[in-house]
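What follows is a set of structures for review.
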Structure 1
Amino acid sequence: MAAARTDLYYVPESLKREFSTHELAEFLDQFKAFDTSGDGGIDVNELSTMMASMNVHMERTELLQLIAAVDENNSGQIEFTEFVRMMSNLRRGKANKLGRFMQLAKQAFEIRREFTATVTTPIPGCVIEPFPKDMRQWHVHIAGPETSPYAGGRFTFHFEFGHEYPYEAPSVRLLTRVYHLNFIVLVDGSASAECLTQLWNPDWRSRDLIERIQALLLAPDPALMEPLYNSAEARLELQGLRYAGTTVRSFGLDCLRLFHNDYEAYCKHARDTTAKHAMRAVPPS
């Protein structure tokens, strides 16, 4: 009888040839994130916990069936070799339900890595709070720049990372009421940040987006709003929404005109709105 293999993370040469060293290292990081016990296998409890953290919920029976589909040695766990083979099948277009989940999980780990990077190297004036059970959603609290009309305010943004991230921008909405030409105030008092999607580049990450928001709070950019207000489709969409007795589009245009025609009045309105709605505990710099 052959001796038991002691290398928990063994990968046969046939599989090693399919992936780069970097890819294999990423697989190992992802595998270890699931294997919280460190015993070299992902069991049903570990799989359930990780799925729940991504807001995916399955019955235990179904989870056991998913594991059994890739558990070649009937250990009751997914071992690293089996995990890599599953990723190989995914690449070949032979993915099962578990493989597709692992693909989404890889993206979630990337988002988690971005968050961890902001903890290691904080963004001044910003605090990020991921949702406890969904790493794809964040609350991002940004302090108003000291030399701006938003000084002293705390502005909370909701980030939601879609399945196409980073090739598509995350959905961004400002939850704190604000008077700012780049954030279109909606009927519920929140604000759309649609103009930011125009700036998005797949090379960007969440840090780049947050820093761009900070730059807009410091120096609003009227040029970003021209496509939104001048597009016929956007005009119709905004015309249908109402805010404080006027259309959202008209409200936004009034804000834009005031910025151009009476900057001091614009700043006073921004300061007053900040004092009324955003003067709460400000995140540390």
Structure 2
Amino acid sequence: MIKRKIATAIGFFCLVFMGTNVVAKDWFNEQSALYSAHKQFLEGDSLKGFETAIEVLQSSTDNNVNHNIDKLIGAVSTKNCGRDLSTIVIPNWLNSLSVQRMIIQSPGRLHHRLLVQFDSKKTISSLSFIKWPDEEQLTNPSISITPTQDEKIKQYTYASESLNNRVKNGLYKLIITADDKESTKWESWIILNTPKTEMTVSWLGKDKWKTTQTGLLKSNCPLPEMAIGIYDHQDSEYIKLWEKFYDEQFPQSLPKTNVLPGSYILSVSFNHKRFQGPISIQEIQAITKVINFDVTETVESN
């Protein structure tokens, strides 16, 4: 039943996009990679379809074709939330790999960030995230290395500086290089497509906000996750003082905390997760503002 629904959705999508001459020409050309990608996905061969979609993006400079692939990947990602799109094996020294696009809204300002986050048993010497064919997205990233519960494993976060625009959709090559004798390197292709989000958040008052459901929740994907955090800004660094996560019964005001009196940054965000094989692709919308805690507002957490 699920396969039939997906095939129907892809078939309808194909008809809609045949209105563009270039796309229609390639769609009816049985020798084209675009035709093959649609055919393979329609036949339920997600692995081969995804590989062919990568080939299309590697060779195409036509915006209509690229937009077609963008919509196609969005349609097929509903099955297993994209987990069946790739069988690439992440080496045993890497774990919990995610690519995150963030949109951050604060009073009078809107900016974007790109983050690549993972756990590693090896020390990392470099990371590249390249928009095909040669546009590096993390030229001067901030790099944070955080201990985990396992003393042999560190969490690495490579983050862009503030960007004026969201990181574009399209084909990317991720390359992670370890700082060992062999300069061990692991790489993977990643397709970023137009995100489909189901929840948004916006301010209502000093420490209140509203949540809005903008789409149907996907049963095969993790539920949208709300994060509420309080940060202190010291010496150009943000220090996390308190954080709490929710995947249901989202609060619309700041719960009790143990934060001391002072002026801090309050952040509320929704994280939508999907996958390309073992890689988590995350779209995060965050709202932030400065908030003052006085003695009467400072309470112990439950």
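All of the numbers you see were taken from the coordinates with simple rules; none came from a lab. Since we're looking at a predicted model, the values are computed, not measured. Cβ atoms are built from the backbone, for glycine too; each structure is taken alone.
Observations on the model:
- Among 1, 2, structure where FRET efficiency 1/(1 + (r/R0)^6) of positions 34 and 162 (r between Cβ atoms, R0 = 41 Å, to 0.05) as derived comes to 0.95: 1
- Highest-scoring entry among 1, 2, by distance in nm of label points 7 Å out along Cα→Cβ at positions 66 and 90, is 2.
- Value -14500, calculated as helix-only ellipticity at 222 nm (-39500 (n - 2.57) for each DSSP H run of 4 or more, over all residues; to 500), assigned to which of 1, 2: 1
- Which of 1, 2 yields 24.1, 86 [Rg and Dmax of the Cα atoms in Å, calculated]: 1
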